[in-house]
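*Asks:* In the part that follows, the structures are each spelled out as C-alpha cells.
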Structure 1
Amino acid sequence: MMELIQKIGFLPLLDSGIEGFSAEDIVAEDCGYVRLPEGGWDWPLWKWKGEIVQEMPCMYGKFFNKKAGFISQEWWPDFCNYRRSKYSHPDEDSIEGAILSTLQSTGSLITRELRAACGFTGKGMRSKFDGYLTRLEMATYIVTEDFISVSLTKTASLMVYPCHSHQMMM
C-alpha cells in the first residue's frame, strides 16, 4: 500500500465513492473488518494506518469529502496550496483560529488534550469539536501526526499537528 500511495500520490482510507479507489478496497479480504464472537473487533487496516503515517513520508487526515486518506510527500505541496486557495485562513477570533493558536503555542496534542485546552468539555462537545478539526484538516491547516491507544477497547486518539504551507513532517 505504501508503494501505491507514493506511485499515485494520494489514497482515501475508506470508500471514496470511486469503486476500487481506497485502501479498504485494495487490501486482501483477510485484512478486512471482522467482528469477534466474544465481542469487539479486529481490523488490520485500521492498525496499519498509524504505521504508514510513521514509516512513510506522507500526510494523513480528513482530506477527501471529510473522510480520511493519505497524501504523498511529492503531492503534498500542490495539494496543500490548492486547498488553501479554496479555504481561507481562519480568523484569529474564530474557534478554528483558537485551535490553530493553541497548537502553534503547544505543538502537537492528543485530541482530548486539545479539546480541553480549547474549552470544549462536557456533554456533546466531542463531536462538535471534531467538526472544527475536520474543517481544519480539509483546509490542510492541521494533519494527524500519530494514533495513540487510550483504552483497552481499541479506541484511539489523534495527535494533531499544526501544518504550515509546504511543510512535510518526517
Structure 2
Amino acid sequence: MSALGRHIINLELFTDAYRVSGRTQVATGGLLSELNNPNTDFLELEEAYLSRIHEPGKIIASYSAASFRKSNINFVVLQDRRDGAIMGAAHGRSVYGRGRPLQVFLTTPSFEITGTVLHDGQTSPGTILVHTLGHFQPVFDAEASAALFPTITYKGDLILVQKELVGIFCLDYHKD
C-alpha cells in the first residue's frame, strides 16, 4: 500500500490505435473510481509499454511515466475484477456482485467486445448504458477482438469500456 491508502495495479489500456501496458495507482474505489474522478481528465500510468493494435507483440516505445486523456481511452483490460471494483458496499462486498448476468456484444472504434454485464431492472441495451454509473461500462469475463484483425484478442476478468465510444451494444437474452 502506498501513500494515502493507494495501491498499484497492472492494466492494459487501449486507444483507437494503441495498446498500452502499465501500472497505475488506485484508491479503495479501484480503477473505476479513478476513471470517473471528475477532478482530472487524465489517467497517469507508470512503466508504460506501447504497441500498435495490429502488432501487439512489438513494443514500439516504453516510458517511465505516461498520461492519457480519459475521453480517448476506448477500454481497459484488468486480469482481476477487484482492481476495478467499487468497494465499501455492505460488508466490503463489491457492487459487481449485484444484478442478473446478461451476455453482451459491443463495439468501440477499433474493437469488438463480448462478455457479461450485471444488471437489475429493464434489460434493454440503452437502459443498461444509461443506468450504469459513470463513464465506463463494466464487462466481466470479457474478450476484446481487433475489428480489422479478429485473430488478435485480449481477455480479462474485467474490461471497462468507455460508454461514449460504444458504437453497437447488443444483448443475448438466450444465453446465461
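*Asks:* Which structure, out of 1, 2, was helix-only ellipticity at 222 nm (-39500 (n - 2.57) for each DSSP H run of 4 or more, over all residues; to 500) calculated from, if the result is -11500? Before the final figure, lay out the partial values.
*Replies:* Working: 1: -11500; 2: -2000.
The value was obtained from structure 1.
*Asks:* Moving on to the next point. A value of 2.6 was derived for distance in nm of label points 7 Å out along Cα→Cβ at positions 76 and 148; which structure in 1, 2 was it taken from? Walk me through the numbers before you get to the answer.
*Replies:* On the way: 1: 2.1; 2: 2.6.
Clearly, the read-out refers to 2.
*Asks:* Sticking with this structure for a sec: If mean count of other Cβ atoms within 10 Å over residues 100-107 computes to 14.5, which of 1, 2 did it come from? Don't skip to the answer; put the middle values down first.
*Replies:* Values: 1: 14.5; 2: 17.8.
The value was obtained from structure 1.
*Asks:* For which of 1, 2 does mean count of other Cβ atoms within 10 Å over residues 60-67, calculated from the coordinates, equal 12.5?
*Replies:* Numbers: 1: 19.0; 2: 12.5.
That value comes from structure 2.
*Asks:* Which structure, out of 1, 2, was semi-axes √(5λ) of the Cα gyration tensor in Å, for residues 52-131 alone derived from, given a value of 29, 19, 12? Spell out each step's value before the answer.
*Replies:* Numbers: 1: 24, 16, 13; 2: 29, 19, 12.
Only structure 2 yields this read-out.
Throughout, read-outs are computed from the coordinates displayed, never taken from laboratory work. Remember, it's a predicted structure, so these values are computed and weren't measured experimentally. Cβ atoms are built from the backbone, for glycine too; each structure is taken alone.
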